[in-house]
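No lab work stands behind these numbers, since they all come straight from the coordinates. Everything numeric here is computed off the predicted structure, so don't read it as measured data. Cβ atoms are built from the backbone, for glycine too; each structure is taken alone.
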Structure 1
Amino acid sequence: MNNHYDSFLIKRVQIECYNKRQTNNKMVHGTHNALNDDRNENVKIFVCGELLDRKDAKISVFDSGYLVGDGVWEGLRLHNGVLAFIDLHLDRLWQSAAAVGMTLNFTRETLLNNVWNTLKANDMHTDVHVRIMVTRGIKKTPSQDPRLTIGDPNVVIIAEYKKASPESKENGITLFTSTIRRGSPDYLDPRLNCHSKIHEVQALIQAIEAGCDEALMLDANGFVSTCNATNFFIIRDNEVWTSTGAYCMNGITRGNVIRVCEENKIPCKQKDFSLFDVYGADEAFVTGTFGGLTPVTKIDGRVIGTGKFGDFTRKLSTLYTELITAETNG
């Protein structure tokens, strides 16, 4: 009788936790808002040479990434059986590793084979987001010192079915300008895709507490730089503006938007500009590997343009989609 009652209570708690998670998921809105896909509950995850069930995918608490955020990462998209812009992503991963003095004991081909093996194990073909994480390795004892690392870098590959919510994209997002600044290249280069993201997390927390979706961040000189997880653009008088790139993430999608502007003779300026220019912009949008182009409707309580998915942003989004199609069709 007690066993039956205990089982009942456990089941009830599980249901309540599930309902709470579902409610929280509905509350989350932003550029990484994905449609729910139950297949992700059973995906295989690559952990240091092994493919493990999601529930068994674990790594040591002595891992450098866990202890001191000592690691680099990359995010990829699988479109119709093709990893879009893979060479650009691998270039950035190897550059990030070199920047932090991490020697990778594997080739690009080996890493790519591991990614494909992970995708094949999950029978994945499209609308998949792949996260590659490489840490310096296991530490002998908790410490920052890289000389206390035992063995080789650890590699984790997480592939999930992720399709951006069309509702989030159509409705756009709101931003709040954080007091947390993007760092100067002389102490943590903003172009580095590293595991140390606490300053972006702090900025996002400020935005959430202000009732917004994501954070807009200024550079060390007070000019507009980027968002906490995406790159930022505005449109003024039929020109596309984005930051100089000196204080922002080295976004692959950012670079591709600049590319499609150049190829279609759309004026695109990489320059310093302030919130004065932003508040008076005709349109604004952010870019990222997962969401592509996402319109921004309001910043710091001020409506941008019409407060809707603008025609210019929509045109750029279409051009970017066409670029992906050309890339993935060979």
Structure 2
Amino acid sequence: MENICLRVAEGESHALLGPSGAGKSTLLEVIVGLRPASAGRIELGGRDLKGVPAEKRGMGYLPQRLALFPHLTVRENILYGPRSRHLSPAAYRPVVDSLVEATGIEALLDRRPDTLSGGERQRVALVRALAARPSLLLLDEPFSALNESLRHELWHLLRALQAEYGFTTLLITHDLSEGFFLGDHISVLIDGKIEQSGDRDSVWRHPASVAVARYLGIRNLLEGTVVDLSDSLVTVDCPAVEGRLEVNLLPGRPRPAIGASVFVGIRAEFVVLRDLDHPPREGEFILQGRFVDVSVAGTDVTLLFQPAGKDLTLEIGVNRRLLRRFGIKADQPVMVGLPRRDLLLFTS
């Protein structure tokens, strides 16, 4: 990892996203104190944690494998943290009782972890991590082993608990849906480097680099050269589509020079289908061609579009209702539009 600068605001839910092997778990283990930091500083509430052991950092930690003590009951697992920190019963019992009620695990308190289902163990581990009212809750892909329905249920539970108790959370995950559902603030870690950090909507709508765009699922990326620019508009010559695309320049983003190599991207869901008999709308770059593949997954449909005479393919995301309306099928001639307002410019 290099030059990691990560700041989590008090009361915030911060999601650290990145592909497997990016260094997410390593970073979390350094923060919690399970792995020594080779350089730099870790502070919690202005307190330097250098040399402070994990059990004295005041953090709650929920690892991927949950790490419940198999020889203890659920009740004993939950009370282990508060008691090891020498908290008085008056300090922790109201919190524990409230968490037990909120998560619906009252009937499990006298059972052992090996008698619980995956979802029950997950709830118990979450209550145990929160029982001592930690200053920071660290979550290391805790829901990855669960089925989709149960994961969504626990996402809502975690959101509800955070709204009620106001604790600070740092979640690491490679699941984009999970990260953007639970995180108010998003950081993207790729190859040991934080490529982008910002609020949820700005990261999703405006990835900072090609690497982040690809990680976030943007596969429509066209290489080109800047041929003109103004204060707010960049014109890019894209040989793959034999055309010039006009892209809005976002405030605060690097301003490319004329002649610079760049990429222009667009999310699949922002590519629009146009009727061959109707003129394009203002601000759209139009391509004519055909669909080479149509794949359906539930209500979502992904179309692969090939411009006439090109090896290039573009992804288009639509729903099944639009599929029926247009009668879309492979090899169908079609016209698509790339709206200028949805085009993204990447200088790196």
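Numerical summary
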| quantity | calculated |
| --- | --- |
| Distance in nm of label points 7 Å out along Cα→Cβ at positions 156 and 308 - structure with the largest value, from 1, 2 | 2 |
| Which of 1, 2 yields 2.1 [distance in nm of label points 7 Å out along Cα→Cβ at positions 108 and 124, calculated] | 1 |
| When Rg/Rh (Cα atoms, Kirkwood Rh), for residues 92-259 alone is computed for each of 1, 2, the largest belongs to | 2 |
| Source structure (of 1, 2) for distance in nm of label points 7 Å out along Cα→Cβ at positions 52 and 316, computed value 5.6 | 2 |
| Among 1, 2, which structure scores highest (criterion: Rg/Rh (Cα atoms, Kirkwood Rh)) | 2 |
| Read-out helix-only ellipticity at 222 nm (-39500 (n - 2.57) for each DSSP H run of 4 or more, over all residues; to 500), computed value -10500, structure in 1, 2 | 1 |
| When FRET efficiency 1/(1 + (r/R0)^6) of positions 180 and 244 (r between Cβ atoms, R0 = 30 Å, to 0.05) is computed for each of 1, 2, the largest belongs to | 1 |
